[in-house]
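Every read-out reported here was derived from the displayed coordinates using simple, explicitly stated rules and does not represent laboratory data. Computed from a predicted structure; not experimentally measured.
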Structure P
């Protein structure tokens with residue numbers, strides 16, 4: 001990759017907007033569901049699976065389920081994408097937390113975070 005292409009790729013990466021949202025992790029064997037919000041819903045599954053594979057996820061219950069059933073026993077699902085629209089960063093964070101609480105209640109789920 002030449003210098004100009006590299007600069008353009010870096011600029012595009014920096015300008016790329018991330019999308020917030022709410023996701024669920026489900027265990028088919030136990031019917032447990034965990035829900036959490038993410039500031040970057042498109043990259044969340046990779047981050048989540050990395051934390052679980054390394055054994056360092058802050059949610060001990062989710063980590064124990066991973067240890068018992070493995071990656072094939074869990075599924076990742078984007079429940080809702082939240083559009084920023086005209087919201088300030090704080091307004092977006094509040095909206096995402098509100099939607100997270102909605103999904104926790106609607107699914108009778110546990111919080112996926114620590």
Structure Q
């Protein structure tokens with residue numbers, strides 16, 4: 001964490017308004033432990049958004065809802081595979097339909113089948 005804070009201090013020397021966005025990438029298989037990670041990183045690094053990976057291999061995708069609710073952070077993207085093209089924009093409506101088992105046309109639903 002000290003190294004991360006140092007990086008932020010160095011960036012601020014170049015641009016006082018930086019960093020403009022700080023995204024935390026979380027593994028969805030972390031489950032409820034993600035709450036402590038988000039809390040720590042929000043305090044230490046001022047994260048402004050989340051990317052959630054490994055949603056194709058876990059039933060714990062519900063943590064996305066509780067994280068967004070508790071911390072008020074936007075989910076920018078989700079990962080549903082191992083390839084770069086498997087990282088896709090987060091579409092809340094599609095995610096919610098998939099989470100509760102309703103029909104959806106999202107890539108996430110196809111990957112979670």
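Quick check on the output: -12500 is helix-only ellipticity at 222 nm (-39500 (n - 2.57) for each DSSP H run of 4 or more, over all residues; to 500), derived from one of P, Q. Which one produced it?
Q
Given that relative contact order in percent (Cα under 8 Å, 6 or more apart), derived from a single structure, equals 20, which label among P, Q identifies that structure?
Checking each candidate, the match is Q.
If log10 I(q)/I(0) by the Debye sum over Cα atoms at q = 0.12, 0.13, 0.15 Å⁻¹ is computed to be -0.46, -0.53, -0.67, which of P, Q is the source?
Q
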